[in-house]
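Several structures are given next for inspection.
Please treat every number below as a calculation from the coordinates, not as lab data. Since the model is a prediction, treat every value here as computed from it, not as a measurement. Cβ atoms are built from the backbone, for glycine too; each structure is taken alone.
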Structure 1
Amino acid sequence: MSHILIKNARIINEGLDFAGDVHIQDQRIAKIDRQIALDPQLRYQEIDAAGAVLMPGVIDAHVHFREPGLTYKGDIASESRAAVAGGTTSFMDMPNTIPNTVTVAALEEKYRLAANTSVANYSFFMGLTRDNLEEALKVGTENVCGLTDDGLYFDENHSLLCNNHPYLEKLFSRTGHLVALHSEDEAIMAENYNSAREAFGENIPPHYHSIIRDERACVSSTKSLIALSNKFNNRLHVLHVSTGAESLLFDHQAATAAKRITSEVCVHHLIFTTDDYERLGNKIKWNPSVKPKGNPDVLLQSLLDNHIDMVATDHAPHGWSEKQGLYDQVKPGGPMIQHSLLMLLEFVHDNKLTLPQVVSKTSHQVAEVYKIKERGYIREGYFADLVLVDLNSPWKITDENLRYKCGWSPLSGNTVRSKIRSVLVNGHLVFSENNISEEKKGMRLTFSKLR
C-alpha cells in the first residue's frame, strides 16, 4: 500500500480556490482537508506544494497519437509522455490510424498497445464508415468514449459523415453512444476550392486555407447537424468548433451534464488567427481552419457562457516534410498537447479566464460530456489524476524542449509564464522535476452506460 501526502497546496476544484492538503492512498484520493497529519510510523512520500496550484489533470478528448501504422509522426508512448509533461493525464484517441479503427479487433489492439506503453490514461474512439455500422454498434458504451468519423474518409461522395444525413438518421436512431462529428459543409468548401484553383492553379497560398474552409461551411453544416440531432434526441458532440457564429448555435442555458448536444473548442482556434499565416504558414494549417481576427474572442466568450462546453487540442503531429510543399500536398494538423494547459493559463495571466474556469473546461466538463467515471475532479474516492503548476515561472518553448516525436511545434519561440511542476496519474508521480517515470502505465477510462 502506497501513500503520498501533498502539503500546502492552493487547490482549484469545483469552483473553489482554497489552501489545503491531499492524502493519496494507492491510486485514489483518500482525504482532502485544510491540514492533514499522517501517522509518523506510516511510510509515505510528502510533496511540498507551497507556492503551487493543485488542479485535476487535464482530460484531452480529441487527439491523434498515430499508432498503429503512422508511428513516424508519433506513437502512444511518445505522445503520452508529451501529454503528462503538459499536465494532461487522460486522452481519447481518434480512429484514423493504419489500419483504421473500424473493427472491434482493431479497437482492442489499440487498447492493448496503450496498456503496454501509455503513461497517461486512455480511451479510443470507434470509427464510422459507410460499411461498418453493424460492427460499430457492437461496441458497448461503458468501455469506449464514443463513435466518430474524425480523420476518416467516409465514402467517395462524402468524406465527412456530417454531409450524409441518410446514414446519420440510421445511426442516430439506433445508438445510445455519444457520436462525435467533424462539421463542415463540403459543397461550400468545394466551391471555394475551385475558385482558388482558378485563381492560383496549384500554387494556392497557405492563408487561402481559411478562405476555402470558411465560416459559412462550418455554420451551414452545424445548423443541419443540430436540427437532425434534435429530431432523434441522441448524444451528439460537435468537434473543434472554430468560428464565433457557429459557437452561438449551441444551447447555453442547460447544464452540460444535461445537454444532448455538446461541443468543444480547440486551443489553436483560441490563440491563432488568419493574421498568423504570414509568420507561421503551413504550421497552422488545420481542419477546420483558423479563422479571421475576432473569432477567438467570440469563441472564448462562448466557452465562458457555456455555449461551448469544453476544450480539447486535436493534437495531430505530422513529419516536418509533410508540412512543406504545395497546398494540396500539405497535411492539416499539428502538435499541441504538451502546451495546451500552459496556453490556457496565459488567458488567466491576462485576466480573460480564472483558474476555476480553466479547470472546469479542461477537466470537470470533459468528465460530464463523456460521462467518465471517477475522474475529472479532486474528490475523495476518485482516481488521483493531479497536476501541480507554478504560475509564475516563465520559460521559452523551443524545439529542443519539445517531447513530440515529430520535433516541431507552432508554439516554438513563445514564452509562457507558467510551468508544470508535477503530475500524478492514478496516484503515481509520473512527472516531476522535468523527468518522466514510466514505472507504471495509465489505465483504460470507463464511462457511464447511459450517455
Structure 2
Amino acid sequence: MWLLSFVFLFTKLSLVQNQIVWYQPEQVHLAYGDSVDEIVVTWSTFNDTTESIVEYGIGGFILTSKGASKLFVDGGDQKRAQYIHTVRLANLTYNSRYEYHCGSSLGWSEAFWFQTPPEHNWQPHLAIFGDMGNENAQSLARLQEEAQRGLYDAILHVGDFAYDMDSQNAEVGDAFMRQIQAVAAYLPYMTCPGNHEEKYNFSNYRQRFSMPGGSDSLMFSINVGPMHIISISTEVYYFLNYGIKQLVFQYEWLEADLIKANQNRGKQPWIVVMGHRPMYCSNSNTDDCTHHETLTRVGLPFLHYFGLEQLLYDYGVDLEIWAHEHSYERLWPIYNYQVFNGSYEQPYVNPGAPIHIVTGSAGCKEGREDFNATRPPWSAFISRDYGYTRLKAYNATHLYLEQVSDDKQGAVIDSLWIVKDKHGPYQFSQLDWTNNDLKNV
C-alpha cells in the first residue's frame, strides 16, 4: 500500500512541476467601443495574470488603461479554459496614430498600432467578408498585408469564423484568432454571428469578440463616418432551440434603432445592415436563400411574424450585406422579388429599394458555391472567385463598393457607385411617417 501511495504522490508532483504556464498575451484584436473614438483591446492568456493592462500613446507608451479578464471555459469534452482580457481606451485624440501593447507584469504582447479617424469629413474605408476559416483562408494573406499598409479603417466580418471556433475543444478557434491578429490587432474587427458559431449557444463567439452591447447581445449598431452600421444575428430565425425570446427582442431592438437612425440621418444618412444569412441568392444548393419564403425575409413559417425585408424597406435601409454563400453576388435594388432600379441607365442612382450584397467568399475548408445556370432577373453580378469586398463612404450622397478577387491576384472584378440625393423611406413604405416617433424624420 505504501508503494502505491508513493507512486501516486510522485506522479502528482511531476504533473505540477511539468505544468505549462502561459501568461503571454495572444489573439490580440480590436473593436470599436460605443463610438469610434473608443477602442476595446481584447486578448487571451491561458493562466490568470490577475491584471489586464494596455500601455499606449501617440509616439510611445505614455498612457495606461486597465481592464478585467473573465474565465472562458469551452463546452467541449476537455472543458479547455482561457482568460479573455478586455481593456477600453476612451477619449482618444482624433486623426492620430497610437502605438500600444497589452498584457501584465507577467508578460507583454509585441507592439501594435491603430489609427483614429478624423473628427469631421471622414471617408471610412472598410474591408468586408464572411465565411473565412482556419483552413483555406484564401484571402487572409492579402488582407493582412493591406491592413498593415493602412488601407482600411475597419473590418466587417459577416459571420462564420474558423470552421469552427469550438472544433477540437476550441483549439481551432484559438488558431483562427492567432491568424487574424495580423489584421485585427491593427483595425477594429467588427462582427456578426453565423451558423458555424451556434455550438453551446454561441459561447465562443460571445466570449471571444468584444462588440458594443457586450457578450449578452448578438447585435449592435455604431456610427462610422456618414454611415449608421447595424449588425444583427440572422441565426435567431434558425436556432429556435434557444427560444424565441431572443428573436423577438432583436426585432424590437432593431426597429427602435432604425427609428433613431432615421431621426439622425442629417449626420449619418447611410443606413447599412449586416447579417450572415441572405434573403436572396441564386446559388445551386438548398440553402434557405434559394427558397421564395426565406425565414429572414418573411419571418416565421406560416405566421410570417418578424420578417426583416419589410422592416428594412419601411425604414429606408440603403445597403444590406450578407454572407453564408461561399461566393459573391450583387443584386439590383430589390423588394419582394421586384427590381426597383433608379433608372435603366443608372440603376444605383436614387434606387427605389435596398441594395443587397452577398460576400461569403473569403475562403474556408468547405470550398466554393456554384450558381444556377439560369440567372434570375434580380441578380446583377456573380463570381465564384475567392475574395472580399471593399466599401468607401465618400459623403452623404456617394457610396462606393468593389469586389476583389484573390484568385486574380487582387484584381477588382466588380464595382458600383450608390448615389442618393435623398435618404429615407421608399415609395411603398407601410409606415405612418406622421406619428410621433417618425414625424421628425
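For structures 1, 2, which has the highest computed value of Rg/Rh (Cα atoms, Kirkwood Rh), for residues 32-255 alone? Spell out each step's value before the answer.
Numbers: 1: 1.06; 2: 0.95.
Evaluating Rg/Rh (Cα atoms, Kirkwood Rh), for residues 32-255 alone on every structure, the highest lands on 1.
Consider the structures 1, 2: one of them gives 29.1 for mean count of other Cβ atoms within 10 Å over residues 56-63 as calculated from the coordinates. Say which.
So the calculation was done on 1.
One of 1, 2 was used to compute Rg/Rh (Cα atoms, Kirkwood Rh), and the result was 0.96. Which label is that?
For Rg/Rh (Cα atoms, Kirkwood Rh), the value 0.96 is produced by structure 1.
The value 14 for relative contact order in percent (Cα under 8 Å, 6 or more apart) was derived from one model only; which of 1, 2 is it?
Of the structures listed, the value fits 2.
For distance in nm of label points 7 Å out along Cα→Cβ at positions 232 and 320, which structure out of 1, 2 has the highest calculated value?
On the way: 1: 4.5; 2: 0.8.
The structure with the largest value is 1.
Ranked by mean count of other Cβ atoms within 10 Å over residues 368-375, which of 1, 2 sits at the highest value?
Working: 1: 21.0; 2: 13.9.
If we compare mean count of other Cβ atoms within 10 Å over residues 368-375 over 1, 2, the biggest value is for 1.
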